[in-house]
1. Given a computed value of 1.06 for Cα Rg over 2.2 N^0.38 Å, which structure among 1, 2 does it belong to?
2. Taking distance in nm of label points 7 Å out along Cα→Cβ at positions 71 and 95 as the criterion, which structure among 1, 2 has the greatest value?
3. Using FRET efficiency 1/(1 + (r/R0)^6) of positions 15 and 47 (r between Cβ atoms, R0 = 25 Å, to 0.05) as the calculated read-out, with 0.80 as its value, let me know the right label among 1, 2.
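Nothing in this text is a laboratory measurement; each read-out follows from the coordinates by a stated rule. In this text, all values refer to a predicted model and were calculated from it rather than measured experimentally. Cβ atoms are built from the backbone, for glycine too; each structure is taken alone.
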Structure 1
Amino acid sequence: MILGVLLFGISVVLGIKALLSRGNPARVQLGHRSMVSILAAVVILAGLLERAGFLPVMTLFVFLSLKTLSRLRWWMCLLWGLVAALVAYGFFGLVLGIPLPFGTWWYS
């Protein structure tokens, strides 16, 4: 509940800030390569999450997102993907007690 309220509050603040900003902010077109690849990555994430598990799938998702959207080298994208997946797993799995999928490919 607290996390949801916090995310909602941040969204409202960022939305108001975007509406009040002056000038023409750089916007990504809907058909842009980055948007299409991130959307494809989200669909793949949803399809693989239960079978492959949270850690490998989230690492791959963050890696592909960073590789698409940033100028980081591939190994830095992979490192940040692994760090982000481990931090998210620790936060949701250990701190909040929300079980995340381990994957069925590894023990079936």
Structure 2
Amino acid sequence: MSDQAARRAATGKTLLARRVDEVQRWTRAGYASAAEYVAARSGSSVAAANDVLATSSKLAGLPVVEDALRAGKLSSSQAVAVTDAAAAAPREQSRLVNDAQRTSLAELR
């Protein structure tokens, strides 16, 4: 799978996670939390699923970051870091997205 295809798949998972939590599909499926459901369905850890759910929820108020994620400009790890920072400083969304594209993940964090 190419890097771009992997980013698009991660984007879909991130954006859909919000909906999974909203409709509480996880309760009907017998899971204790949305994170456990997402982890089981995606093959990730519960901690990684929590990151995806938190990122998905925050993206609703961060249109610049969401657009960059949809365009494949951010990896899932970059999206977590950028979303966390942009949630604290929404006016810095564009700068944070640009920084994510030019720096390493360690520098971004």
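1. Source structure: 2.
2. 1
3. 2
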